[in-house]
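Pasting the structures here.
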Structure P
C-alpha cells in the first residue's frame, strides 16, 4: 500500500474508489446528524459536541491504523502523500474557513451532505464555496506570491517536534480521550440546564 501509487489499479478505478468513499463518508456524516447546521452550530455553544467527537474519532482511527499498518509492514508511510505546509497562507485560509463555518453553520463536507439531502442552507453554503473557488481562481496570479509564502515543505508533527512517530500517536490519542471526557461532561451539563 498505497494501492494506487503502487499500480494496483489505474486512474479510472481510482476515481470510482474515491467516489465510493465520498458517498460512504457523506452517508455516515448524514447518519451522525452532521448535515444539520443547527447541530454543527451547537458545537460553538458547547451544548452538542458531536462534531468534535466524530472528527477526533476519524483522526485517531486513521492515525492508529496507518501507524500500526506501517509497523507491521503493510503500509509504507514514505509513499503516503503529505501536502506541503505554507504557514501564513494556510493560517489565513484556516481563518477564512472558520469564519465561513461559524457564519454558515456548515463546513465543505457537511454542506455537500446538507445540499444532497435537500437543505437550502447547505445549497447556499455550497454555492458560496464554489463562488469563492471561482474568485480565487480568477485572482490567483495576483495572489500567487502570498499563496507560496512561508513554505516549510512536506513536514509532519514528529519531524516538526523532533520526537518519534509513536510519541505523537500516543499524545494525540491521549488528547482525544481527554477531549471525549470533557465533551461528555459539557453535554451533560447543557442537558441538565435545559431540563
Structure Q
C-alpha cells in the first residue's frame, strides 16, 4: 500500500467503484467525446457500462487493477505478455459493446485495430491501459500515487512500461515519471491524437 495516499489492489467487489471513477475521469476525454459525444442520450450510463465491462475483463484475466484508499483514483495494468485482449473476451463483450456504442461501434473497432497494430511487441513490458481520478479529486496527487505503486516495483524487476495517452494534458505527468513520447498517432477517420509513450526501467 502506498504510504502517503493509500493504494490497494482492487477485487471484483470494487467493479462499480472502478467503473464510476474511470467514467468520471474520462468523461471529457477527447477519445470519449469522439466515440460517445456529449449530449448523446444515456451517455453517462453507457460510459459507466463500458468501463464496468472493461474492468470486469481485466479482473477476470488476473490483470491488476488499483484503487486509491478513497476510491477516487483508479488504474488498470496488464503484466508483460498479457496486453492483447483475449478473443473470448472480445466475443463475450461484442453485444454489450454494440449496445453501448451503437452506430459508433465500427469507429471504435477501427480505432482498437489501429492501436493494437501500433503497440510494441518487444521487449515484453507492463501496459498501463487506463489511469484516472474522479473529476472532483484531480490535482491531489492520486495519479502519481497510482503510478508509483507499479513503477517502483517494475523498476526493481528491471521491466519497461508502455501507455497511450489520449489527452495531451497528461503527457507531462507521464514524462515526470520517466515516460517518453515515441509517436503522436492520429486516429484514422478524423479521430483525435494519442501519444504513444515508452518507459525504460529506472
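Consider the structures P, Q: one of them gives 1.1 for distance in nm of label points 7 Å out along Cα→Cβ at positions 52 and 100 as calculated from the coordinates. Say which. Here the read-out was taken from Q.
Work out the source of 16.9 here, i.e. which of P, Q gives that when mean count of other Cβ atoms within 10 Å over residues 12-19 is computed. That value comes from structure Q.
Looking across P, Q, the calculation of helix-only ellipticity at 222 nm (-39500 (n - 2.57) for each DSSP H run of 4 or more, over all residues; to 500) that yields -23500 traces back to P.
Here relative contact order in percent (Cα under 8 Å, 6 or more apart) was derived from just one of the structures P, Q, and that gives 23; the source is Q.
If Cα extents along the principal axes in Å computes to 45, 35, 33, which of P, Q did it come from? Comparing all candidates, it corresponds to Q.
A value of 0.75 was derived for FRET efficiency 1/(1 + (r/R0)^6) of positions 60 and 132 (r between Cβ atoms, R0 = 25 Å, to 0.05); which structure in P, Q was it taken from? Going through each structure in turn, the value belongs to Q.
Looking at structures P, Q, which one was distance in nm of label points 7 Å out along Cα→Cβ at positions 84 and 156 calculated from, given that it came out as 3.1? The read-out was computed on structure Q. Calculated for structures P, Q, mean count of other Cβ atoms within 10 Å over residues 20-27 is largest in Q.
All of the numbers you see were taken from the coordinates with simple rules; none came from a lab. Treat the numbers as computed from the prediction; the structure is a model and nothing was measured. Cβ atoms are built from the backbone, for glycine too; each structure is taken alone.
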